[in-house]
1. I, II, III: which one has helix-only ellipticity at 222 nm (-39500 (n - 2.57) for each DSSP H run of 4 or more, over all residues; to 500), as calculated, at -23500?
2. One of I, II, III was used to compute distance in nm of label points 7 Å out along Cα→Cβ at positions 106 and 186, and the answer was 4.1. Which one was it?
3. So distance in nm of label points 7 Å out along Cα→Cβ at positions 42 and 90, computed for just one structure, reads 3.5; which one of I, II, III is that?
Structure I
Amino acid sequence: MGISFSFWIFIGFVVVFSGVNGQPLVPALFIFGDSVVDAGNNNNLYTIVKANFPPYGRDFIQHKSTGRFCNGKLASDFTAENIGFTSYPPAYLSKSASGKNLLIGANFASGASGYYEATAKLYHTIPLSKQLAYYKEYQTKLVGIAGKANASSIISGSVYFISAGSSDFVQNYYINPLLYKVYTPDQFSDILIQSYATFIQELYGLGARKIGVTTLPPLGCLPAAITIFGEDSNECVEKLNKVAISFNNKLNVTSQSLQNKLSNLTLVVLDIYQPLYGLVTKPADNGFAEARKACCGTGLLETSILCNAKSPGTCANASEYVFWDGFHPTEAANKILSDDLIISGIALIS
């Protein structure tokens, strides 16, 4: 009861604050990671991991496919709205990422990227190391636009979001004998966590002080994961979910350790696992009709170029579905997830 009450007080505060001031609660938002938060950085890359064509974006502003792996808004878009932004941080590699548009931040995320450097290289997308290099470049541009003092306060006062790890497991480890024959899932998790810790420290070194990182979702409940690894069962793949839970426990411990080590850092772990697991296992309780199949095509596997305007069977109303394609939630599910994120992330904006 306490949490939901504080959430509504908080939302009321946002509405009043934004209404009086027209200002968001933080200067800018910066987003790093994978396809769950990619707003179009993959559009012009030489990769099959794209979403800049219909039916992606069919429920987005002006029914436009922007490169978001969704029928509409991402959880990070709703989060931007929830804290008072009237537009979204532009995808850094897009034409709109210039001039004053950069004052509200930027999105560096890239579909099929992850904590493991080779995951992005496998799909010709942008690894976290390169996302960080783009962020350094962004800082130089920001100084040019806002001046040194303003740029410095924007950088330290803003919120940074990271979503990664799912592609490392589902699109690399479990299908790559060079990994699964060499490392146990536990050992691979340790490699990812080490990479995560390095990334946070580098981001901190560049001035970030308010960082939110999402956990892994229930990997075994993604429609594509059930299709590929479910051995003819229609249920969530238990072994994948156990790996996600184990990784998330390590993420929590490591984040606590980083928070203790780095002065003035607020590092919040944002749980995606439980809310998404709740939507999958009790869809009707949350207003959904379908949680096993995705909306696009057969709903069993399609994602990216396999989910296209000619995919037979694509559903008419995505709001009845938890998943839009084989890997990614619908706008309706993202709205619920983002409301959960804002509750657990209050420390980042208060």
Structure II
Amino acid sequence: MAQPLTHPVVDVHSHVVPKGWPDLAVACGGSGWPWLRIDSERAAMIMVGETEFRPIGAQCWDAPTRLADMTEDGVDVQVVSPTPVFFSYERPADQAVKVARIFNDLTLEVTAAGGDRLLPFCQVPLQDPDAACAEVDRCLAAGHVGVEIGNHVGDRDLDDAGIVTFLTHCAQVGAPVFVHPWDMPGGPRLDRWMARWLTGMPAETHLSVLSMILGGVFDKVPPSLRICFAHGGGSFPFWLGRADNAWHRRGDLVRGASAAPPSSYVDRFFVDSVVFAPPALRLLVDTMGVDQVLLGSDYPYPLGERPVGQVIHDADFLTEDQRALLLGGNARRFLYG
């Protein structure tokens, strides 16, 4: 694993898409895999079958472009994670193992050009705990610094026994875990205005934080587990008081396997700062504590923050010491303990 960071500004939430990969149907088996339509030297389209999934630019695969943007925004170090469309949790485990290896190795090629400024996180076949543990071990040995996982595997949330096994393994080997929402429900009410991203993503993250708390995960896994939830923890911080109220007043239904109210666990996980507005950041800091919030941007996607860290710089309620923690000090604890 890389040495602890000395740089002050660390973005823990960014994504990569390599420019090209093998035909996944040939390499992994199955069908309906994502593929990349190259539109120009600096533009491409992620395709799923014949459906356009997402337009992307050179920032996704070109390290010099990424590094130039980081320098422009005053970011010293960037954690580079997979794009969730490639997780493949719905596929047979042997196919997911193969695709994880392909993209993890390609991610190392992209980040190698950035030296110690680009820190790769891997993906794993989370539907198979043993295979997921083996892949994270392989990746840590190869140069990855941590792992990004989706917030659920089908109907299995983060309190699923197999996923708890994986999280326990990450705690034991010292791998930080970044949780990203994915595979949001669709339908007529959610397929307009990017509503799956504007409402579904916050709700998915909220649900998975609750699953770790009420499912008793934080009471089971070692306290050394370092885990961060994307997008400010979704809607969880805003509704923490409601969750506590329900835990106390309807404990017969709400408490689940948790030993204490939800607010007792906020020091067990981190959230990133991708909330865009200083009042929202104030709520996040007040709810989670100044030590649990990390700079994140969702770079290079359009719903991310540019310039990176603007909401932290604009937050006049932060002291300079607190601002330094959000910009990088807390990230060092997340990444290296």
Structure III
Amino acid sequence: MHPFWNWIVQFFPKWIAPNLLTLTGFLHLVLNFAILSYYDTNFYASDRDTPDVTPIPDWVWIMCAFNIFAASTLDGIDGKQARRTGTSSPLGELFDHGLDSWASSLYPISMYSIFGRGEFSVPPFRVYLIVIGVMLGFITCHWEKYNTKILFLPWGYDFSCIAMAGVFIITYIGGYEMWKGYAPIIGLTYAQVFEIVMHAGVFIFTFPVTFWNIYRSYRDKTGKLHGAWEANRPLVSSCLFFGLMLLWSQISSCGILEQQPRMFYLVSGVVFSNIGCKLIISQMSDTRCELINTLIFPLIGIVALVSLCSLGQIEVYLLAAYSVFAVCAHLHFGMCVVQEMCDHFNISAFTIRRKTS
């Protein structure tokens, strides 16, 4: 996508701050999540066998396609805009990749509305495994940089964004009903094909490259050469968090993931983003990353309570409370860090200050 990004960035005035492009791209994905949450709260709108369900309007599909393409484009040109305007800074790196860590969960969640629940789809638990896979693909890239000092961005990101936008356009043209069936020749549903492609992108095209790059940094002695424990320290919070969420989904007395999949996905993306942001800060400052993210401790208490008591619908309120807490804590963390970095570097986050002599 670089040739396209190099071309289109020329049309942006140089007074537009790169971080403003980054934030605008992310808000396109938030808009997708908000609109689909309204029309398809629990992913039943595309299930033709569910009674009394209003289908998602056709205009939503084309809007989602545009927003994904716009988000990908703005995310691709923000660094180029920074170099054009001479405003590259550690804040831009944190802002870009920090929002990417949150966006990594929003892409597969929006795609689930195309297939929905039902006979020809996959259940919320397996979709959650896709969401986890995408987020693990993101964190391993930054785990790689933590050890090698170099961030290798996989090409799969560019391809997946264009592919997802294309699927939304096809859905707008042919309707969501076209995905309710089996793909020719292979005998799998379209939802299962999507599931396999998403997992393949992580386990075939991301993880092996990451492991190879880390091995090569030790072999050639070009990385930080951490010991085994220190090298894997950045993965502890993510693995612990996903393990707790998976455990909650399995021991829940009310089927929390089946009942509230969107909220379950949302809080997972928020807490993961907080983990990712703190790892990015550790990379940039060359400091030791934290072992266990603080947002995980309330979850430990919730999962312990669920395992000991049959709470029923009370779990929904616990999930809602944890979601509100996580969103507020993460936003507060982000705003404080951005403000501190702006004060330290004497820059503005969303405007370009004129240089003075």
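Read-outs: derived from the displayed coordinates by stated rules, not from any lab. None of the values given here were measured: they were computed from a predicted structure. Cβ atoms are built from the backbone, for glycine too; each structure is taken alone.
1. Matching structure: III.
2. Value 4.1 for distance in nm of label points 7 Å out along Cα→Cβ at positions 106 and 186 corresponds to I out of I, II, III.
3. Of the options listed, only II reproduces it.
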